[in-house]
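Scrolling down, you'll hit the structures one after another.
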Structure I
Amino acid sequence: MADGPIAGARAVPKPARTWWTIHQWVGLKLSLFMTFILFTGTLAVMSAEIDWLLQPSLRVSPVSVEGPVAWAEIAENAARHPGVAKANRIDAPTASAFAAKVTVENGAGDLFFLHAHPTTGEITGTGPWVGAQRVLRNMHRHLNLPVWIGVPIVSSLAFLLLVSLVSSFIVYKKWWRGFGKPLRSRDARTWWGDFHRLAGVWSLWFVALITLTSIWYFVESLGGEAPPHPGVEREADAGPIRPGNMAASIDAALAAYPGLEVDAVQLPGEDGVLQVTGDFEAVLVRPRSNAVFVDSRTAQVLLTTDGRDLGLHQRISEMADPLHFGFFGGYWTKVPWFLFGLALTGLAVSGAAIYSLRIARERGDRPRLARGFKGMWQGMAGWRWLSAGLIGVGFAFLAVLVVSN
């Protein structure tokens, strides 16, 4: 028997080549949908600021803000505002130039916002329920679909990110040397390749973080939610809340929780319970983990909770949002998260562009960016219709959301 290769047999690909093929396939086939989700998530990090730019009544002069937020005055002014049937919640200003936001509803049950000066409690204007913050977060999280459908669809992209992350260590030899390599402008293919590698090595930690938190969202969407936080359950009481009780209840809540940096006040419903939440000493938890519940009819404190007392499962769940969106450190973390989000979006675009420009060069065409985008669309094959369809569904249900509110 001859020792040479059998005629017509295919050569076994090297492991690195196999991983390169996997890396290319994962980065190309759903690149349109991946880019859309990454970009909307990046904008969602700064969605409050986008609303601030679009809605003048959200802006206040920082020099006019003195002392603590006038929670009781804001609640009372909101309840008396024309067209308001019920005031539900007050959110603290995002930053010093922001008004407080009050979630209210009209007689038909439609939600909208009132904007209030933090110090005086004066209502400065109204805002739509479907603003930039709602649009971007709904689109990014679940494509405006029902949560039980949309969240698994979007969060399943985490597994593609995971494959891309692992394979990148194999296809990019000696990747640790790439932190300082310049971008060469010889042609479009070279520039995009250099950008992809440079952005990739600097974003490794961020890709890993977004991947892990997104996998957690996927697990939660399939039934892996953490046990609920402690709360207060009371039967509905039709008795009225007397004037002055709101201020007394908020004062009682703050006195019962010294050091709490109040983030929001959930106004009493039919059960008469007022809930104050905020940041305390627990690290990387949502404000809801630190709460105080007060009977707004008697100003009696019913329960206080501390994020440090949460179980392991609850702490992991609470960490996901602060780490995914970077809001745990104010602008010191939101700005880097926004910039690295742009870099991650650029990775999705550049990976697909590299493939199409390489194909153009192999065909003898001059690798130009315009041809690159055409090649990206063609290279996605049938997967492009899945991506376009999912994005289209998101916009279709966005129209339904806008019309219904």
Structure II
Amino acid sequence: MTDASTALSGTGPAFAPPGGTVHPRDSSPDHPCSVSALGTVVRDYVAKLGSPWIEGEVTEWNVRNVGTFARLRDLEGDAVISLTIWSRVRDRLPKDIKPGDHIVVCAKPEYRVKSGDLSYTVSSARHVGLGDLLENLERLRSKLRAEGLFDPGRKRRLPFLPHLVGLITAKNSDAEKDVLRNAELRWPHVSFRVEHATVQGDQCVPSVLAALRKLDDDPAVDVIVIARGGGDFQDLLGFSDERLLRAVAEARTPIVSAIGHDADRPLLDEVADLRASTPTDAAKRIVPDVAEQLAIVRQVRGRLAARVAQKLQHESAHLEQLRSRPVLRQPERMLQDRASSIEQHLARGRAATTRALARGTTDVAELRAGLRALSPQHTLDRGYAIVEVAGEIVRDAASAPQGAEARVTVARGRFAATSLGEVEP
């Protein structure tokens, strides 16, 4: 017989229920055992288990002042247990334990009869290595980073004022209420198309993928928000699934990740075009605050009015300064001064022209007289003649032999002659 059957059979004195009560083994519809009797038997049996060493993967690690409350998942199955680590014990444990770590703990199981709860109080813990989940996530993170899916250069900017916002979240969830309420507070006329999906468990990825395809195929949707109100490490695993990450990277519509968990950020935060710390923060990031925008408009209008007034004042002062100048105060005076100056220049021009003409006339007369004195005509007028034989001027009598035809030029005309040859003087 096993320990469990022995314990429940009550064969040992340690398992005897309180006096006067029916033992669980002897219970019947007419003589049922009490809750206390059953709890006492279970407590005593659990106490015999001692403090076994348990191996598993940390899926939750919540540190509080009084202690740390954690969950340990089986490495191969779906079994999970809750751990309690009081503060005095926590100081002796490794400081770097976190969700995803593969650890072994020495834990004492305790069954509380009053509440019916089974808890495991940890007295010691140590690392075994990275858990399978964390190791797979790190491998996927490195792969996607190498492919450039985390590159800030590929992330798209969100529209300033989206006409229609797509929202993927759980039905009637706090995340849905936070996004809708805060977005409407900032911009009352914002419109949403909500696609409800399962946000944890085995159906998380296919459900979110289906909602994402619907919204991405709608050309009216300007931005898509995937929202969830946090959760432990295991609950968020769907948002690190490679299928979902690649669908987000290939989507035509900008996508905002609003999972709301800073300690264990899913890989969706790295692939999405924008990461919001919470669903409320997502609402603030996707739509502008109408009051803030109106204040900015009023501020810009005030600055513009001040600049225009300053410009008009400056130009008025400049115009007044121009009007105060003498030339603009008495513009006819400028014309009078210019007319007097023109008359003086005209008089000087006439005098200079007259003098230049007189000098020119004198010079021409002198040149004419000099030219006349040097002219061959002047020599002919004095009685000389020019004799040409065969087109050459005769300078030697030998050049005009007897009988040669000659042409004689005198002061008034020309005539032909016949040479008599050289004669005695």
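When you work out mean count of other Cβ atoms within 10 Å over residues 113-120 for each of the structures I, II, which one comes out largest? Before the final figure, lay out the partial values.
Values: I: 22.5; II: 13.0.
That would be structure I.
From which structure (I, II) was helix-only ellipticity at 222 nm (-39500 (n - 2.57) for each DSSP H run of 4 or more, over all residues; to 500) calculated, if the value obtained is -16500?
On the way: I: -16500; II: -13000.
The correct label is I.
Determine which structure produced the value 6.8 for distance in nm of label points 7 Å out along Cα→Cβ at positions 153 and 345, calculated from the coordinates; the candidates are I, II. Spell out each step's value before the answer.
Numbers: I: 2.1; II: 6.8.
Among I, II, the structure yielding 6.8 for distance in nm of label points 7 Å out along Cα→Cβ at positions 153 and 345 is II.
Separate question: Of the structures I, II, report the one carrying the highest value of relative contact order in percent (Cα under 8 Å, 6 or more apart). Don't skip to the answer; put the middle values down first.
Numbers: I: 20; II: 9.
Once relative contact order in percent (Cα under 8 Å, 6 or more apart) is tallied for I, II, the winner is I.
Once mean projected area of the Cα convex hull in nm² is calculated for every structure in I, II, which label goes with the largest value? Mind showing how you got there, number by number?
Details: I: 26.6; II: 62.7.
Structure II comes out on top.
OK, next. Quick check on the output: 10.2 is mean count of other Cβ atoms within 10 Å over residues 25-32, derived from one of I, II. Which one produced it?
The read-out was computed on structure II.
A further question follows. If FRET efficiency 1/(1 + (r/R0)^6) of positions 105 and 329 (r between Cβ atoms, R0 = 41 Å, to 0.05) comes out at 0.00 when worked out from the coordinates, which of I, II was used?
Working: I: 0.80; II: 0.00.
For FRET efficiency 1/(1 + (r/R0)^6) of positions 105 and 329 (r between Cβ atoms, R0 = 41 Å, to 0.05), the value 0.00 is produced by structure II.
Any read-out appearing in this document is the output of simple, stated calculations on the displayed coordinates, not a laboratory observation. Since we're looking at a predicted model, the values are computed, not measured. Cβ atoms are built from the backbone, for glycine too; each structure is taken alone.
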